[in-house]
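Novice: Right after this note come the structures.
Just so you know, all these numbers are worked out from the coordinates, no wet-lab data involved. This is a predicted model, so every value here is computed, not measured. Cβ atoms are built from the backbone, for glycine too; each structure is taken alone.
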Structure 1
Amino acid sequence: MDVIVIGCGASGLAAIRKLHDAGLQVLGLEAATRIGGRILTVEYCNGTVDLGAAWCHGEKNNIVFELAEPLGLLGKPDDYENYYMISNGELVPRDVCEEIISVLENEVYEADKNTKSISECVRGAINNHEILQKEPHITNWLTAIYEKLNHLGGEDDPKTGKSLRSLEESHICEGEFMLNWKDKGFKALLSVLLNQYPDPSKEIPVQILKNKEVTNVRWRTSQPGDTTNPLVQVKCKDGSLYAAKSVIITVSVGVLKERHANLFNPPLPKEKINCINNMQMCILDKIYIEFTKPWWSKACKYQLLWREEDKAQFSDQDRWIAEIFCLETVEYQPNLLRAWMYGKAAAFMEKLSNDEVKTGVNVLLERVLKKRFDVTPVKSVLRSKWGSNPLTRGAYAYRSVTTEENGGGAAILSEPLYHDNGFPVVCFGGEATSHHYHPNVHGAVEAGFREAERLVESFKKL
């Protein structure tokens, strides 16, 4: 075997495809019962929903767009109505809210990209800008919304918040930012990567083994009797053993945080361990809410502005409800709304039963939305659990203030481990290793291609 790819999400499958196309022998090992990683399209209500990645973000320099658009898989988003609703049921004029949000966005754009957190920049702007001081209550509510919509982190420790400097490293692809996958869901990309779409008979003949949780990677070894020829030995939880000249690791930073000490033999270099420990994982979850029939007339989004006195009415057990910050319609699913949760509240929600989540959603609707809208009964709910999933431990990785102060980032994380002869025996893919698109699936795919290309060139020199 030439290469073993550990983790068969978007990045792993991208690597597998490119290695196969180059004529190398490749094996995929996936710990879950399915491929896809944080791409998780499931059947729900009258079609499909994405519990993980859901949109193709941008067009120019976006490898996912380049793969999917020629096949007609992507759709433009619907025009939608944006409501800014206070938790007492009152609506705030859209122009007032959008002016405040525009000021906050500009403050971040113009800020010196230093080691401070984005939240610190946003909070500091409140006291330094005339527009933000005109309506202090609205400004505070919208600042909280801005922090949640952008998943800025640092809820308990400001140093775990997203850093301003990370914005310099992160690139935005030009073009439509919210391209949907029509009625197929993001899993369509997996079919494209495996060459199953549009013709299933042309699927690439590679072996991908599921339920193969890797527990140990021995990487500083050689072929028996040939110290110049590298050999990497991989052991799985079920006792199975595999060997190859190189491996590509595409598991999340959250998994590496928990397992690197036992996973690698010999241990990872100190610089890479430091990088892994200094990066953070964002916990971001969705709750899909199925209604007996739609009570909204067109595509819309409800941004929830929570007053402190309304939050205080919830018990500690129910406080998570007041952290739901957005409800929005779901394309190709006329009876659904999608709610968003983030951070500690999302982690708490993940521990609840599905019935408890449904009850909480009904409380939210009763206390806020029903004060203004004729809300129909809730039929069912479906939610994600990325934080508590032991194979992800979060939705995506990001650079924090701690990362900037103590070292780390995509460049260090993506650096391979080499055999004595200079051959890369352990390569690192996954979205967190993408140098410029790390929060996104196109970053994951790009990283998988990058590491596969690295190995293809290295094999030519053996």
Structure 2
Amino acid sequence: MSASMHRFGCIRSHARKVFVRMLSSNRENLPVLFDPTEKACEIMASRAAGSGLEVLLDQSGLWVPPESAELVLKKFENAGMLAYRFFLWTQKQRNFSHSVNAYHTMIGSLAKIRQYRIMWDLVAAMRRERLLNVETFCIIMRRYARSQKVEETMYTFNVMDKFGVTPNLAAFNGLLGALCKSKNVRKAQEVFDEMSPQFEPDAKTYSILLEGWGRAPDLTKMRQVYCKMINEGCEPDIVTYGIMVDALCKTGKTDEAVNMVREMSVRQCQPTSFIYSAIVHSYGVEQKIENAVNTFLAMERSGIKPDVVVYNALVSAFCRVNKYENAFRAVEDMAEKGINPDLRTYNIILSSMIGRSQTEEAYRVFRTMIKRPEFEPDSDTYTMMIKMFFETDNTKRALKVWKYMQLKQFVPTMHTFAVLINGLCEKGEIDQACVLFEDMIEKGIRPPGSTFSKLRHLLLKEGREDVLKFLVGKMNDLVQDSGFDEE
């Protein structure tokens, strides 16, 4: 064994020992009759699970009921192939059948990392078990569309009949929604114009197209769809108005959005807090803080109770003009009115502070979040914090955040892994970067090409072709074993 491989091996061994100690300390707090969901998550999160998950599960003596399997799959949906191996293992248990939700979670997880062959195998399995429904195909359409696979999206809709599921209006709306949300609104409009006679478009159908053109943004097309909706005798509902107001606000036409709110009153359709939140947010973007506050107060005077969404818009408006005291006062006001701030509330504040290079203040907010279970950080939170610490040359704290994620058994997304590995590479911590790169592969997450290129360059620069060969082998095994769709 070469010196570089030996050093890499030592780092890997140490990382495993640290994580095992972390897990062991948690075991002491487990009751004698442990929860199968918690135990399965512990096994899934262990470093050894990458190569020996099935053995660990067999040795545990666990019987995982369907409802627990569903929860575990949801928790590990970012770790596609690892989740799939757990899915297969639970399926082999006696008297066990996966729920529709478990299948849907797994289908979405596999599609996210483009393992389409296995995804369709699961669809075939659902057909055999008579579990297929419209939502199954809507999930697949959304995933294909997000990957800009428009032909495959259309194929999924067109093949429903062959699987014994009749396309209905919900499926048609699902197809249009998938196309619009993936910035393929022109294709969605073509599909609508061609296929709408087969269905009876409702307010939701038109609202999907309105949102698509609003995001494009093409307000002329959006107004044309709105006029067609009225002419066809389809009455706009509160969702329709919300989409229109939101689109106008996002394109800087706040005054026109305010006029539409007045039109709603004429049509006896009372605006919601969401509609007001769009206007408050728009004024915040324009840094018209007085208008934002006045809109919020006007909403309250009209008898509409604020919710967390409109408060988040107000918090964001205060952050944009560097008024953090007011932002925190708004958070306190929420609590006094019995409205619980959510994770997004704190992510808004964090993102703003990080954007203004207020590192210590952001770290204080993060520490406040992790002390309160209702504000448990998500992948966006962790990624923001890790990136911030690397950008401020604080590798120690970046790794501290990473260790906390492991302690909480939080499964990182591909983006979180990439930010951490890229950061370590930039700081010359190549051994740790290699350990995490391997961990990423072991969890069934395909590394981005840019991350691999960066690591490859550093390994070649240091003359460590053996380590590079080892990691390339791991990547090849992942692609071959999982049937990745290569482009």
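Novice: Comparing mean count of other Cβ atoms within 10 Å over residues 157-164 across 1, 2, which structure shows the greatest value?
Specialist: Ranking 1, 2 on mean count of other Cβ atoms within 10 Å over residues 157-164, first place is 1.
Novice: FRET efficiency 1/(1 + (r/R0)^6) of positions 37 and 293 (r between Cβ atoms, R0 = 30 Å, to 0.05) was computed and gave 0.30; which structure, 1, 2, did it come from?
Specialist: Only one of 1, 2 returns 0.30 for FRET efficiency 1/(1 + (r/R0)^6) of positions 37 and 293 (r between Cβ atoms, R0 = 30 Å, to 0.05), namely 1.
Novice: Then there is this: Using the calculated result -9500 for helix-only ellipticity at 222 nm (-39500 (n - 2.57) for each DSSP H run of 4 or more, over all residues; to 500), pick out the matching structure from 1, 2.
Specialist: So the calculation was done on 1.
Novice: When mean projected area of the Cα convex hull in nm², for residues 261-428 alone is calculated, the result is 11.2; to which of the structures 1, 2 does this value belong?
Specialist: Of the structures listed, the value fits 2.
Novice: For which of 1, 2 does Cα extents along the principal axes in Å, for residues 109-196 alone, calculated from the coordinates, equal 55, 28, 28?
Specialist: 1
Novice: While we're looking at this one, here's another question. Computing distance in nm of label points 7 Å out along Cα→Cβ at positions 53 and 117 for each of 1, 2, which one ends up highest?
Specialist: Once distance in nm of label points 7 Å out along Cα→Cβ at positions 53 and 117 is tallied for 1, 2, the winner is 1.
Novice: Which of the displayed structures (1, 2) returns the greatest value of distance in nm of label points 7 Å out along Cα→Cβ at positions 77 and 309 on calculation?
Specialist: When distance in nm of label points 7 Å out along Cα→Cβ at positions 77 and 309 is computed for each of 1, 2, structure 1 gives the biggest number.
Novice: Just checking, which of 1, 2 has the largest value of relative contact order in percent (Cα under 8 Å, 6 or more apart)?
Specialist: 1
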